[in-house]
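**Q** Some structures to go through are shown next.
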Structure 1
Amino acid sequence: MNTEPTLLVIDDETQIRRLLLLTLEAAHFQVREAGSGQAGLAAAALAPPDAIILDLGLPDMGGLEVLRRLREWSRTPVLVLTVRDSEDEKIAALDAGADDYLTKPFSGRELLARLRAILRRSAAGADGAGAEPPVVRAGNIEMDMSSRILKRTDMGGAEVALTAKEYALLKLLAQHRGRIVTHRQILREVWGPEAEGQTHYLRVQMTHLRRKLEINPREPRLLRTEAGIGYRLIE
């Protein structure tokens, strides 16, 4: 049985990927590669690695966006690489979900030490809980959080288009499916702390979501109202 950790390298520079491949394979890691953000997200969803090395300067989408989208459904440790060495850049990467940060050019010894550290922390904090599955199924919907594609299974798998706010609201409920999410929590996470008292925002968006997702929006079975408290997505 092969116990070598698997790493996914997401970087558009061929020379950097070649350097990383030589360094990591010599340290007994299995390495997979992706040259763009979309390809990296797809690879991470198809076969989750033990850790990801992510470059912030990608051709199709920013590395921070890749990181945010990955964190919607995965807890895989991520080591960010960048040529930028500003404090703001580091803080942005860590806030978006990076586990550690390394500036180019870097030494192979430091890279391996940081990888070993985030893998140890990941193993210590796992407690038997794996990553969230990239595809969430609830009632008559199927939500692929890696590609942001939503389908209705009661309509033959037809895709449903959502606005950014509708998607953010549904994603939050999906991440806590089966549990009540309070009005205040939803408003804070979807609209921001300044909107915690604006419950009409939430009522309007929930009405729109139900029209798009419920078999009978007047008698919702998927998106449940908990009177005076919040909302719940059924499991």
Structure 2
Amino acid sequence: MHAPRRYRNTGDLPAVIPVFPLTGVLLLPRTRLPLNIFEPRYLAMVDSAIGSYRLIGMIQPKVAGEEEDSHKKPALTSVGCAGRIVEYSETDDGRYLITLLGIARFRVAGERDSQAAFREVAADYSDFAPDLKLEPEEVSESAVSRDKLVKALRPYLTEHAMQTDWKSIEEAPAETLINALSMLCPFDAREKQALLEAPSVKERAEALIALLEMANAGSIVRGPKQPLH
């Protein structure tokens, strides 16, 4: 899950990349995101990416749920994450099944006026140079309280009927665990964006725990779920 060695610094990354606006979907450095591509414009985006740097920027629309159609281009959030296509296959019905490996976050420095069916932006990676390091960020257990995280995670997963391997949670490196939970937990779009933009893993962990605790508090206020009749 390491970043390819071809990206030693931000200068090795392309200044313009195609972007895939998608509400609630998060990609983080050194994580993997599987995608099922079927819309013609995004099939064209993958074709273009395969023919160049193999990079696609995952980014959210600024207004949650305001996805693109053929007539409009919704405003984008200011920060996304560039991922490299590391797995690719094509189905019999013409879909692409790809996996992106998160390389580095970027700030949108403008949108390219292009005739392509998909959108392209100028990507500024300068604030996120540490994303390019090959090894996961080492975060001490004192900096990220795994006990506090697990305490907040248990009722959250129960409320959302989500299963997990608690042994893996106990053994996973801090960055791997924090990033995986940030991507998988069904937070809303603004919360996902806050996790993406957290400057460090420690700060992402603090934000993650706070979001879990707030969700748990809301569940207590609402009370137990009633059976459907």
Structure 3
Amino acid sequence: MSAGRILVVDDEAQIRKFLRIALEAHGLAVDEAATAAEGIARCASEQPDLVILDLGLPDQDGKAVVARIREWSAVPILVLSVRQAEAEKVSALDAGANDYVVKPFGMAELLARVRALLRTTGGSEAAAEIAVGELTVDFARHEVRLAGEPVKLTRREFDLLGMLARHAGRIVTHRQLLREIWGKAHENDTQYLRVFVSQLRHKLGDDPADPKYILNEPGVGYRMIDRPPPGGERPSGR
């Protein structure tokens, strides 16, 4: 098996130990986490090549962990769970898991699935944290900081800011923002989007007449300013 780094997220110490021994015997490096919060944080900081995830974690269901990780990373996720119901498998896969193995499991089969997942992708594609000027968007912790101070956003405001930050310097159309954040049924509700952008600007202290972060591209969409334009003058954001 080719070398790689595996993050094992399971609250059972014996399972983690068993997997560590088996995976390290095949040349893989192993990190461990016993809770959902620790797993999400370690995935962001360690950027593993594969996550092996139990669903029955003490602080949060594993499917929620899958969904959180998928907000910033395409790292392969292999669910390892005692839950055998088809609905559980479908739910985990729909949340973004790549594979599902039921406990108890055969180590030979698990290793084969690990090898297959490691072949399919190179791991996470996007940063877990993006900084634009004095603004920092932390996707792993769902936090926003401005000049080091926390900014309280609603879930929709965070998703809107996150999408703009991911495409900093590029225009994101009204339709793209509405479809990705609110769903296809709302992709023409541009006035609804303007309200949220206004709320977001207010919380960031971003003057639409002289924007530092969110620039309006009239009739098209919005763009997060990744650097001041030459000469230091910015076009109007109104």
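**Q** Can you tell which of 1, 2, 3 yields 3.5 when distance in nm of label points 7 Å out along Cα→Cβ at positions 52 and 188 is derived from it? Intermediate values should be presented prior to the final figure.
**A** Values: 1: 2.6; 2: 3.5; 3: 5.1.
It must be structure 2, since only it matches.
**Q** Given a value of 61, 40, 35 for Cα extents along the principal axes in Å, point me to the structure among 1, 2, 3 it was derived from. Please list the in-between numbers first.
**A** Working: 1: 61, 40, 35; 2: 52, 48, 34; 3: 62, 37, 30.
Considering all the candidates, the number was obtained from 1.
Throughout, read-outs are computed from the coordinates displayed, never taken from laboratory work. The structure presented is a predicted model; accordingly, all values stated were derived computationally and were not measured. Cβ atoms are built from the backbone, for glycine too; each structure is taken alone.
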